[in-house]
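Peer 1: Multiple structures follow.
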Structure I
Amino acid sequence: MAAGERDSHKILVDRSEGFGERLLGVLLDRAHEMPPQLIAPLVAEEVRRIGGRDVSILLQDYEQLVLTPLPGRNLTIGEPVPIDDSPAGTAFLNAKPVEKPQADGIRMFLPLLDGSDQVGVLALTLDTVDDDDRRLLRRLAGLVADMLVTKSNYTDQFFQARRRESMSVAAEIQWSLLPPLTMLTPQVAVAGILEPAYNIAGDSFDYALNDDILHVAIIDAMGHSLDAAVLATVAIGAYRHARRADIGLAELYMFMDDAIHRQFGPDHFVTAQMMRLDIGTGHLQWVNAGHPAALLIRGRRVIQALTGPGTLPVGFGGYMPQVSEQQLQRGDRVLFFTDGLVEEHEVGGEQFGEARLISVVERVQGKSVREMVRDLSHTLMRERRGITTDDATLFLVEWSGGSADHLASLDL
């Protein structure tokens, strides 16, 4: 091909950079080496360059009740903001910006999203707001969220800002094990919550999306406090090891069972459910090892408990388990929970029970899996009058099906 022909086939690309993009570029260029404590002043400076002021970074507390201000130079620090019934909380729950007119301008509340997991809210004030401002601030909030998550591996400051009370050693271990509490994709969404947030010990969950297969495990280690946390740590570690070896669900159970038995002997065990969901077809498989049956929710109703042949809790040396199966319909939700939710009771009173759990589930169904799990957990806590003598964990999966291939195409 002649040189002229080659030139005629070249695609002309506009590489010019607008003011807003240059600001984001500066932030990104400096982020790699920036100490965590300098994120706040740099973000405040970025906002000042576009005419903004009164910048606050609000982080979700561990109980998911309030948004707590991150201390930092040039940030506006105030009292924690309730997630319910506040503009910042609305932005946080709905993952959409909220604009609130006030005497000196427009107060902007932008969700801080790391992937689909909500980190908190970026709040600032502008004199006026146009679509260019909205686009720039949305991208700025996304970059700030990514920086907060990345830099949290290098500092305790962000964790400390989220805490409203002291945390037990067992809870420290469990929170460090967890994946992001929320994952949203066009085909499948998941969300989980743990309580009591500052004293969780033996409950945990884990998940991974590998190509078209969603892997989930929810566990409840026997005992309380640090002993339960150590047992849960080994169980989750064994689960991840076996999952990454890409073995079947039955073999995965056997591997976990052997790991717990070898480490702790016959007197320690973990109840668990391990699940695999083909997000393309909705084909669900699971193994239940002494755990409460998950609930299948369809059209705002609990239509069945996902029962089936179970096996002994992990660590008791059970036989090769039978894998149960269920075909989901688009929009179905599957709710996993630990026994602390249904076995809780006041002294001398009746257990909370599965029937009451189902009643609450059918009353409380938020717009998203994350909103539903949060509302369900807080409603159940109120129904139990704040009593939590055992760990209580919820994990919700929603299957939508379809394809996400369009997200890999650049439509400029």
Structure II
Amino acid sequence: MAPSRMQPAAGRPRQTIDGRASSYGLLGLSILALLRCASLVVAAPNVYSDGSDGAFAPTAATTTIDLDLATIGSWNQPGNGNGVYDPEKWAVVFKYASVNIAAGKTVKFSNHRSGAPVVWLVQPGDITIAGAVDLSGSAYDVSGSLAIAGPGGFAGGRGYRNDIDSGCAGLGPGGGGHSGKQAGDAGYGFSGTGTLGGIMYGNARILPLIGGSGGGGGNRYSGGGGGGAILLACAGTVTVNGTVRAKGGDGSGWNSLVTGIGSGGGIRVIANHVAGAAAGLDATGGGTTGSVGRIRIEANTITLTGSSAPDYTSLKPLDNDTAVLWLPDNAPRIRVVTVGTESVPVDPGNRFNPPGDVVMVTTDLQPVMMQANNVPTTWLVKLRVTQRNGTSSTMDAALVSGDETSSIWQATLTGVPLNDFVVVQARATGL
């Protein structure tokens, strides 16, 4: 049972200068001019790469990186070519010396068992993408099984087969709903369409790094998987003349077999300079109506031409010479800690198959306890429950104890059938 990765708002603090020119006259103006000149002097960001994963320049037409080969450890420890999976950061991190994806070459990914997103830290060299980096979610599955998401995204819901094997909603914070043979599209950058559409979530800076959600399962077929998420952080220049794709998977629109559409994922770029064609950055949803994901560019200089899909937001120049890769320690966080009397693993498995993370032996009401940190007690805390066979529901949690620094919240799990699986996911939002 997988808790959510919290997405607090993140923004850049504004800096103001009050020169009081009427009091200081020419002296005040000259000081202001010097400050303006000084603001143009910027440094390349430190992206904490030691280059231990080597120079990445694939030669095959298609190279698939198996993220499950990553070593478990701290994100900033040396790599061995397979990356490091940091459960605390929920990311598979590669520390390359340089990256060069030549024209005609495509890089894809096989998901880590946790579903974690991808982080490329590159120093001292550059990132050049003339080919393709693809983290897109899978289209609907005709067998009705969960449609696979891109790394960092969430799977599309199972399709309805019969009243016993009845399918489910899409996974993720914005998973599309499911009701019998009906399905909703997933949300991310905006809400999914229809009454069963998933909610909008996340923030413009894509902190934490998170991908798209899955569309709801429909009649026989599954919903589309959510697009994945990637952070490209480079001390030098990132040049995109090819494509970086984190598209949501298509749903089925054939006859009565309508299923939900997966939402687009997340693409975040940090560099000294970002160049190339913005059209190569694609985090659109499946089909023509799926919710877009998010694209963020943070650099001292940006010379991209054209427009990305969706339009990227930007920070220019960087706040300082230290790249902000992760949420600060004082950012809001929430996670499910117990279901009934059972403790939830700190690093849940993100799966709908045995053995699961928590085993329940009763269908009685079960309390679900959530631990929140840096979450004001006036916020709304909710629990989304997705059954492997059945509908999804969202319920309000009640504050049990604590304050903004640390608090405990409770919701009650109801109607969970025996011999089945559910996914629970906590979410906290400001009023």
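Peer 1: Work out FRET efficiency 1/(1 + (r/R0)^6) of positions 303 and 375 (r between Cβ atoms, R0 = 30 Å, to 0.05) for each of structures I, II, then name the structure with the largest result.
Peer 2: I
Peer 1: If distance in nm of label points 7 Å out along Cα→Cβ at positions 87 and 399 is calculated from each of I, II, which structure is the one that comes out at 3.1?
Peer 2: II
Peer 1: For distance in nm of label points 7 Å out along Cα→Cβ at positions 279 and 327, which of I, II scores largest?
Peer 2: Evaluating distance in nm of label points 7 Å out along Cα→Cβ at positions 279 and 327 on every structure, the highest lands on II.
Peer 1: Supply the structure label, taken from I, II, corresponding to helix-only ellipticity at 222 nm (-39500 (n - 2.57) for each DSSP H run of 4 or more, over all residues; to 500) with the calculated value -10500.
Peer 2: I
Any read-out appearing in this document is the output of simple, stated calculations on the displayed coordinates, not a laboratory observation. Keep in mind that what you see is a predicted model, and the values were worked out from it rather than measured. Cβ atoms are built from the backbone, for glycine too; each structure is taken alone.
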